[in-house]
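In the part that follows, the structures are each spelled out as structure tokens.
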Structure P
Amino acid sequence: MEIILAIFLGLAGGMLVNYLSDVLPTRRKLVQAACPACNAPFNIQDYLSLRPCAGCGQKRSLRAYVVLALGALSALGLWLWPPAMGFWFGLVILTYFGMVTVIDLEHRLILHMTSLAGAVICLVIGSLQNGLWPTLLGGLVGFGFFFILYLFGVLFARYRARKMGYDDDEEALGFGDVTLSGVIGLILGWPTVILGLTTGILLAGGISLLLVIFLVVTKRYQTMNVYTAYGPYLIAGALVFLFAPQLVWWMLR
């Protein structure tokens, strides 16, 4: 019975991720979800049951099903192998980072409102887990380190615009990644924030390199025109140290 409850809570978290990912990037506030094809509002029964749009018949996206499945599996994993922070805090953190990941992958966007909410959540949980000062120092280091990288990214964007002869407003690193790094720093605390962000950077670099190689092999590579959402890699690096630190230390032995 307890496992069924855990799975149900994971599904509820997945529904919340789907809802926030549907409304926040376009509306910037909590409103009734609408069909992306015809903009007709969903009633709550149709939305929660993943029925097609009553107005145009547009089916729900594959993402909606994947997020629900991952939510249920994640909650089951938290229940069977509870992390140091416990089931409830773990579920809150996974739900929050799941929302940020989906929005960044679909829109290449990390909203300031979600970063602010994440800062509050991670400050509370981080302080309870690591203490107030390590939590604050972790947030400051995470934000400051990526803010420096952001400034270098601004310089690169200007150089790229000069080389191409026009400015397409693309950024090597968005300011949303800076705020997200601060949030990650709060939940990881000092000094684990260094390891978490480094892991995220290495993941981003390795996968981006594989993407460039693939594009070169398929003759679709264009210089200075390969972009990727950075947030999911940073989140992946953080999740490793939040939920599998023993595995990391065993691998580093």
Structure Q
Amino acid sequence: MVNYDGLAREYAQHRGALPAVTEALLEGSSLSRDSRVLELGCGTGNYIRAINDAVGCACWGIDRSEDMLGHARLRAGDVAFARGDATQLDFADGSFDLVFSVDVIHHIDAKANFYKQAYRVLGPGGRLCTMTHSEELIRVSPLLSRYFPETVPVNIARYPTVDAHREWMTRAGFREFSKTVVSQPVSVTDSGCYASKADSTLHMIPQDAFERGLTRLERDLASGPITGLRRYLGLWGTKAAAGPGTRAPR
């Protein structure tokens, strides 16, 4: 198992919010300043801060790693960060208008509970978004699949299928299931993110495979930036609108 407390400094240094992902979250949720938003597995807080900066609404982020949260709190702004388990949320029913996660679901053991809890804390008409990866996207990742091909079968095994997500979300009560691919142009100019293994999968391949890939990557970077598209799969679900006896979000 990867020690995310040990990776917090590398994540804070090398990983940020992709603008296209933030934009997709905003477009899919119709937030206002009165909205309440929760990020599950917020890590160092990049995405929930981006939402807060864009909308100015009340925002919370939870994560299991206290070291990750320590970095998040350094730039917290108006975001409330707390240690928590996404499968056992310490929030009241109907508390939020948007619950989301980015590249987190494959770290969760009790994935059905993850979706049940997200459904519970959403208010009527609230939306859930899980930003994740599919097998297709894993195979065409601009750097990992090219320079560290040993990560491909590891990630395919780690990430649930779209059908599995659909089943968990449907059983939890979500409706209007939809999916979209979010693309962000990237230009990699140095190997720092990969050399420091600020991607959990790089801890799961043999060291000699990692070193071969890093050598090839640094050799190609010596000739100039490596460009490509970083893609995420966005999976959306909606909680049923308020009816008789149903409490609206606070």
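Things worth noting here:
- Source structure (of P, Q) for mean count of other Cβ atoms within 10 Å over residues 43-50, computed value 25.1: Q
- Given 22 for relative contact order in percent (Cα under 8 Å, 6 or more apart), calculated: source structure among P, Q: Q
- Among P, Q, structure where distance in nm of label points 7 Å out along Cα→Cβ at positions 75 and 99 as derived comes to 2.7: Q
- Among candidates P, Q, the computation of helix-only ellipticity at 222 nm (-39500 (n - 2.57) for each DSSP H run of 4 or more, over all residues; to 500) that gave -11000 used structure Q.
- For distance in nm of label points 7 Å out along Cα→Cβ at positions 187 and 211 computed as 3.3, the structure of P, Q it came from: Q
- Of the structures P, Q, the one that 63, 38, 31 was derived from, the read-out being Cα extents along the principal axes in Å: Q
Values in this text are rule-based calculations from the coordinates and carry no lab data. Note that the structure is predicted; figures quoted are calculated from it, not measured. Cβ atoms are built from the backbone, for glycine too; each structure is taken alone.
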